[in-house]
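Where a number appears in this text, it was derived from the coordinates with a stated rule and is not lab data. In this text the structure is predicted, and so the values were computed from the model without any measurement. Cβ atoms are built from the backbone, for glycine too; each structure is taken alone.
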Structure 1
């Protein structure tokens, strides 16, 4: 998988969040997008994921040298981010069933195995609206990591996780990022210390 950015910029009203980004992302490598809070990391990730159009420049995607249109990008990526909501009326079991109608399961992991990975056997039939913020974050991460997609996008992945949760996240990174194109937006070292490349979003503010 390859994502190519040519002179990419995004603005809100008259203010440029970032501009003139020329960069390539490739499968099998992990990238950290860094910057202080409010610097535009999340906006950048939304542009990369196709949920926001760039204000200028060209964004292209290719898988095995075959171009992918942005409208088809959804099936090739997974994302976990604080601004993405879960369907809270679903139980955990129902949410897993629903999610994997649209995504392929990595390693063919069944609900029981995913619930065991979450350590939520006692909560599998509980509605998500009764989950704590940390539990919801774990669910978001498992949905992203355990979807069999070549692109994995993570925005502040350890939000609402305690120290045990952070170590659990690192185990997910070890187990589920091989051969994927992984992009992490963060300003906390423990979230991106495995990344091979770094892109500082503040380098592209004019």
Structure 2
């Protein structure tokens, strides 16, 4: 009887953890949506397994699915359909139409539209950069999901996202968010390649 009761209590606790994880992400998604257009500073790091491959700092501008990203090494504009990627030293801009999976790998807030279906979730409380946080762990139920595994760290007091880690195959991408400014007012053209600013750049259309 005790063993049966222990199993029941364990299953109940697992169910509550899953529910709480969803509630935490619901609160985080609601906070981000209320912020409107967002500007953030970040550090992005890629890993092969646990081995760091590269790291860069930069800023990003977000408006729904639209995104502009700027680092010392590259600049990227995405208007919700078309992506322009430029390495300043190369003198070239690559134009492409990325898949949802590819954008999920780049946009740290893609989890807002992903977590509600197709993922198992649990949560634990921990600390990150000296702050009390909820660490929500998501694992895809299906092999074809945009992201196979994710960790989302949000502050315990107001659900501000501090870090998002996304796994695809054996590669991890981590985006650490250092500042977040909401209620910005971006124009549609902020998310498209400004040809006038780079008149000598060669445009390579890969679509």
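Can you spot which of 1, 2 the value 30 was calculated from, given it is percent of Cα pairs over 29 Å apart?
Values: 1: 24; 2: 30.
Label of the source structure: 2.
So distance in nm of label points 7 Å out along Cα→Cβ at positions 20 and 140, computed for just one structure, reads 2.8; which one of 1, 2 is that? Numbers along the way, then the final one.
On the way: 1: 3.4; 2: 2.8.
It must be structure 2, since only it matches.
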Give the label, chosen from 1, 2, of the structure having the highest value of FRET efficiency 1/(1 + (r/R0)^6) of positions 60 and 116 (r between Cβ atoms, R0 = 41 Å, to 0.05).
-> 2
1.00 is what came out when FRET efficiency 1/(1 + (r/R0)^6) of positions 28 and 164 (r between Cβ atoms, R0 = 25 Å, to 0.05) was calculated for one structure; which of 1, 2 is it?
-> 2
FRET efficiency 1/(1 + (r/R0)^6) of positions 36 and 68 (r between Cβ atoms, R0 = 35 Å, to 0.05) gets 1.00 when computed on, of labels 1, 2, structure 2
With relative contact order in percent (Cα under 8 Å, 6 or more apart) derived from the coordinates and found to be 33, which of 1, 2 does the value describe?
-> 1
At a computed 1.00 (FRET efficiency 1/(1 + (r/R0)^6) of positions 180 and 196 (r between Cβ atoms, R0 = 35 Å, to 0.05)), which of 1, 2 | 1
